[in-house]
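Some structures to go through are shown next.
Laboratory data are not the source of any read-out in this text; all were calculated from the coordinates shown. Please read these numbers as outputs of a predicted model, since none were measured by experiment. Cβ atoms are built from the backbone, for glycine too; each structure is taken alone.
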Structure P
Amino acid sequence: MFTLSPKFSSEMLIEIMPYIPKENISIYHKWLFREMLDADISTIERMACFLGQLRLESGCLKYWYEIAPKNVDPKIYFEEKYGLGKRFLPDGSIQYFHTRLSKSLGNVEPGDGWKYCGHGPLQTTGRRNHDLVSKAAYKRGKIPTETYYIDNPLELTKPEHGFFAATFYWVSNNLNQYADTMDIEKISHIINRGPWEVEYDLDEGKKKYALSRINHLEERIKYSNLALDVFKKFNK
């Protein structure tokens, strides 16, 4: 357990996330404070970078699960986005196969794409990531079984579980080291790598995959720096 030395109050949280649901401020602050302590997110730079990313990913903690586009069935959308690919065989049966994304997310069963779409304020996505968070939480005595979030993925949409998932991801990817130098672009690249761009290599005769731009990078930088200004104002 580390000491959170800079001041971090509910009033500051409102300034950092002005559209946060007012009725939830107290409970959100309570669990944020607790999980940030455990994750050593304990300097104004670390706290600012962490909260800036949370603001972007969750819309000021209003959205605790991934949102499908308007007028689209979310089950179909997320299954196509994250789930196994499928092809219909001549005999009428369906053959499932891994896509590049479903494999990287550990989605192995039909329906996993929908079941394990983004949950929590940092959008924990995929069976593999739900499994990693679940095992870590179980070791810390936070949940009753090792497969709790695999069996109950929507639990990550609750603050007592979702904030742990967010700080677990932060620590697992060593993001404090980049926050210490306010390297927001590096943090953003790790948290949200953006869509894959596909190129065709004429020499090798196969597809190549490359990372495109980081989604909403300007906003991530803006929100993190805004949070830093709030911490500086209240910690003079």
Structure Q
Amino acid sequence: MAEMTASRPSVDAQWVVLKFGGTSVSFANNWQAIADQIRRCIDAGEKPLVVHSALADVSNKLEGIVDGGSHTETSGFLDDIWQQHQQLAEAYELDANDLLGDLLNELQQDIAQLTSAGKGDPASHARIVAYGELLASRLSVAILKSLGVEVEWLDARTVLVSESNSLRSDLQNYVSATCTHEPDRTLSQRLADLDSTVLTQGFIARNSALRWVYTTRRMNASVSSPTKCGAQRGW
């Protein structure tokens, strides 16, 4: 692809959150529009924080694996998930194996452990479903860089911590988790130190035991992570 000047926000720019759903980020021709939107924000003196979901239907397929489908169904789901990411990578002349191979291997290992145990616990459920956001966001950073956008990947699990609620079940605390909205000075400083667009994941966080959790997947929760990032940043 032709070399282009990288788009980078100014140091004193004001933050703006851009949230994209799974359908928006699943198709190659949408990424030029996303890159253009980021550039418009930068040109307007803003510093974008991009948050997005897993590619379309990937979370449903991962849920299908957790629900205990047959070996054939699980293999089919994994093949479909990999092909989605591989096709999107190839559209930008990127190598999916180099970018995502380690995550795919980790996912396969976690699924193997789940299968051998016979029944998954809530922590395993949340961990497996969270791979959808991790795979998609890792790939999207590479796509944006190929389009000339300076962007840094931020792991939402390092900045969002869920609240444990004794009135809720263990399953709810893992796969329908909620996070605090209180300002976080450490997060604020961490973001302030970055001089590029930041891209992170929707829906995922960690709990106080440092285990992965997944926030509720109700429709009105699609803005959960960007809202909480903004609140903790003090916006």
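Between P, Q, which one scores greatest on volume of the Cα convex hull per residue in Å³? Could you put the intermediate results ahead of the total?
Numbers: P: 153; Q: 120.
That would be structure P.
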### Highest-scoring label, criterion being distance in nm of label points 7 Å out along Cα→Cβ at positions 152 and 192, among P, Q
P
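In terms of mean count of other Cβ atoms within 10 Å over residues 40-47, which of structures P, Q is highest?
P
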### Message
Quick check: 55, 28, 14 is what I get for Cα extents along the principal axes in Å, for residues 48-119 alone, calculated from one of P, Q. Which structure matches?
### Response
P
### Task
For the read-out helix-only ellipticity at 222 nm (-39500 (n - 2.57) for each DSSP H run of 4 or more, over all residues; to 500), a value of -14500 was computed from one structure; give its label from P, Q.
P
